[in-house]
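Some structures to go through are shown next.
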Structure I
Amino acid sequence: MRQPLIAGNWKMHGTRDSCRALASAIAGDLGTLQEAEVAIFPPYPSLPEAADAIRGTGIALGAQDLHPEAEGAFTGAVSGSLLRSFDCRYVLAGHSERRRLFGETDDAVKRKISRALASDLKPVLCVGESSEQREAGDGEEIVHKQVRIALAGMDSSVATRLVLAYEPVWAIGSGRPATPEVAAEMHALIRDDLRKFFGMTEGSEIRILYGGSVTPENAGGLLGQEEIDGLLVGGASLDAASFSAIARAAVGAYS
């Protein structure tokens, strides 16, 4: 059985002190949790404080983005090696807000995934369709394309280091999450793609998370679906009690 992963994406929220306090509270609540893996993704400047707060616990640290080049004259960007030096284990790639607000293409996302792997980071590939694409009946093809381009040419040996996250753009921050059935349908399609890319065994080992208006109230229903292996949590991850409740819902769903 794939171990569930509950990941909290803090986006551009918090100060140095509040991020430290949030990481400390989550560490106190979930630091010894073994049934599910927990990861937090603070803003870049708060990575040192978060790393200190969770050190010695089972909680993993992640970054929200990285540059596709190893180093260079890229003002404002952050390299994979720098993230790794702060004990980051994960990094997001292709989050819908990066695609929509910053113009990231599928090819750019692929380069970031390759850089993450080369930097000894585990990339979390985010894919998902907009409301317009879904209403036009193109949702499945959009997700297929995002997965296909991002993973093209990758060897099955990297499969166990990958995580995918299906985050329908129309659900993020809307308070209107995908129903468990709708999410499960798309997760099943992604699973089929992974098995085609990496083979039945390796493609079956990769975790696929759901992200989009996740709350303690809907977490259990989502996690009860066969191919949903965890959650990428946005707003609810900014409250330690809510995030802890979501993580413990994973324990209940998989026990």
Structure II
Amino acid sequence: MAGVEIHTNSRIKKLKKPTIIIGFPGTGLVGSVAASQIVDSLNMEFGGHISSPDFAPLAAIHDYKPLPAARIHFSEKDNLIIIISEMTIPVSSSSELADKIFQFSKAVDAASIISLGGISLNDEQGEVYIVSSDREMIKLATSKKFAKPIREGATTGVTGILLTKGTLERFPITTILAESSEEYLDPKAASRVIKVLSRIIELPISTSKLDREARAMSEDIKTAVKKAKISKKGPSSYEGGTMYG
């Protein structure tokens, strides 16, 4: 029975030691939102897709065009490959998908793999964190104050497996994680990881669209909170106090 398969067009092989960026759904949908923004900002080309009988039967629609939910985009100009999924990767497929992505990175002679995502620490400081199999990457991020290293913890799924592979096989694999909401899509966190990525790979990537969405969402949240406070001013609300104090 067929498992996870990566299908690409031949033009991807023309890239010279490209950087591979991974953006999968997770906390705040940061990874997939950030990856999608990079594709749009750099006007990257569609380069292939990932299939598995265990994947959800759905298509993503962008600019009126249906596309595979798990797919690959590339830019010859920027020497960059994006692997993006707009569906949750089944746990049963995580190990095999990580293996296939690692094999793919070797086949295209990738310089490194960088995964983007969100992390919920409840600190609400808007911090960005970094974990890497490459000690030099940690030193760079720390010395330049791009992101904070995580000394102890755990990360799961495809990214977790890839990070372990990177350590065991001495291949540079990094994940950039922005503090994010667990409850809703977080464009602000997606913008933060892109800004850190942009500094690391020294490539300008616009986040203006995400920044506008974040400001609009912030106003919507403020309005919702105000409405909630007003609704709590009825007689019955005073008995137990208001939710927002």
- Message: Say we calculate Rg/Rh (Cα atoms, Kirkwood Rh) for every structure; which of I, II gives the highest result?
- Response: II
- If you work out distance in nm of label points 7 Å out along Cα→Cβ at positions 21 and 189 for I, II, which one comes out largest? I
- Item | Value 4, 13, 21, 29, 20, 10, 3, calculated as P(r) over Cα pairs in 5 Å bins from 0, in percent, for residues 13-68 alone, assigned to which of I, II | II
- For the read-out distance in nm of label points 7 Å out along Cα→Cβ at positions 45 and 181, a value of 4.7 was computed from one structure; give its label from I, II. I
- Item | With Cα extents along the principal axes in Å, for residues 53-196 alone derived as 42, 36, 35, matching label from I, II | II
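Every number here is computed from the coordinates shown, using simple stated rules; none is lab data. Since the model is a prediction, treat every value here as computed from it, not as a measurement. Cβ atoms are built from the backbone, for glycine too; each structure is taken alone.
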